[in-house]
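Participant: Just below sit the structures, each encoded as C-alpha cells.
A short reminder: the numbers here are calculations on the coordinates, not readings from a lab. This one's a predicted model, so the numbers in the text were calculated from it and none came from an experiment. Cβ atoms are built from the backbone, for glycine too; each structure is taken alone.
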Structure I
C-alpha cells in the first residue's frame, strides 16, 4: 500500500477506535468524572498510539498486516466476532456498574491494574519487534519463517500472552469484579484461537513443529 494511504488509514482507524472507546466508557457511565475510566483509557490508548507510531516508522509492512487482512476461515470469523462483543461488554459493564454506584476495587488497586495493562502492551511490543509476520488473520505468508528469538524463545504466543494480561487487568482497572465473568470467556476464545492457529502453522509453515518441541509453552511459562 502507498505510504500516505497507509498512514491515513491507520491514523483514521486509531482516532475512531479511541473515540469509540471514550463513548463506551463515559457515555454509558453518564459522566466525565469516572476516574477509573480515565485511568484505563490512558493506559490502553497511549501504548496503542506509541506502538503504532513506532512500527509505522520502522516496519510499516507489519502495521499493514495488522489492519488489512480479514479472517476467511469460518472458525476464526465466528471467534473474532464473539471476541469483539465480549471486549465491548468488558468496557460497558463496569461503566454501568459505576453509574449505579457499584465499584469493587479501591482506586489505588485500579492504578496497579492500569500498569498491568501497560505491561501487556510491552509484551505485544516485544512480539512485534521480532515478528514482522504477526498478521491480524490466522494465515501463512510467502517467505514466512519461524520466529524463535527474543520473547518467542520463552513462549510461542507472546502477543496473545500480552493481550490476555490486558484482558485480565481490565475488570480491576475499571473497578468491577462482575467483569471477570466476561474476561474469562474472552481468554477462552484466545486459547481456542491459539490451538487452531497452531494446527495451521504445523501443517503449512516449515520448521514450526520443531519449534513447538523446542519451545514447550504456548502462553504461560511452566504452565501452558
Structure II
C-alpha cells in the first residue's frame, strides 16, 4: 500500500484543533504534541481485513498512542474520544470527511483511558490503570448443584488529586451497575470497559463536585 505524506486543514481556536485527514500518513504538530497519523479506508473491493472499514492509528515518539476503527453493518463498541497525556483525541466522520480533534482534557467529557498510561485531566486529576486481570471460577462450593460458572475482569486504578492518592479495585460487573470513585472533591464515573489479554480500555467521565 502506498503511503503519502500530505498536508491538512486545521480549524478552531488555540484550545482546540480540528484537523481534516486524508488517507495515508499525516504529520501533525500541536503545542507539545508531535503526532503521525495513519488513516486507512476499506470498501467492498478491499481484501478481507480485521480492523474495521475505517482505521486510524496515532503514533508519537515511535509509540502507538491511540487507534480508532469503524465497521459497517456490525455492532462494535468503539470509543471516539481517547486521552493521551493531558489531551483528548477524538476521531470524527462528517459528510464522509475524516477529522482528528485535539483539545485539552477537561472535566465533564467521556473518554477512554488505555491501560498502563498516566493521564492528567484539567491539570488537576491524574489517573492511571495500574493493573487488570481476567478471573473465572464458580460462585459456590463444589457440593452446590446450583452453582454457576462466571468470568469477570478486575481493574485497579490509581487516582491522584494534589497530594491525595487513592488506589481502588473493581470488577467489570461493578461497572454494569454503575461505579463511582470519590476523591478530594472530584468524582470519577466508570461508564464501560473493553478488555483484551494484552490491553484494556476504561470509558469514564471526571467531574468536579459542586460545593454545598
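Participant: Of the structures labelled I, II, one was used to calculate relative contact order in percent (Cα under 8 Å, 6 or more apart), giving 26. Name it.
Facilitator: So the calculation was done on I.
Participant: For mean projected area of the Cα convex hull in nm², which of the structures I, II scores highest?
Facilitator: The maximum falls on structure II.
Participant: Continuing with this model, one more query. Given a computed value of 4.6 for distance in nm of label points 7 Å out along Cα→Cβ at positions 27 and 187, which structure among I, II does it belong to? Write down the numbers at each step before the final one.
Facilitator: Details: I: 3.1; II: 4.6.
Comparing all candidates, it corresponds to II.
Participant: Please compute distance in nm of label points 7 Å out along Cα→Cβ at positions 59 and 163 for structures I, II and give me the label with the greatest value.
Facilitator: Numbers: I: 1.6; II: 4.4.
Comparing I, II by distance in nm of label points 7 Å out along Cα→Cβ at positions 59 and 163, the maximum is at II.
Participant: Something else about it: Using Cα extents along the principal axes in Å, for residues 35-146 alone as the calculated read-out, with 59, 46, 29 as its value, let me know the right label among I, II.
Facilitator: This value belongs to structure II.
Participant: Here helix-only ellipticity at 222 nm (-39500 (n - 2.57) for each DSSP H run of 4 or more, over all residues; to 500) has been calculated and equals -23000, so which of I, II was it run on?
Facilitator: Values: I: -23000; II: -500.
Derived from the structure labelled I.
Participant: For which of the structures I, II does the calculation of mean count of other Cβ atoms within 10 Å over residues 91-98 return 21.4? Don't jump to the answer; show the numbers that get you there.
Facilitator: On the way: I: 21.4; II: 13.1.
It traces back to I.
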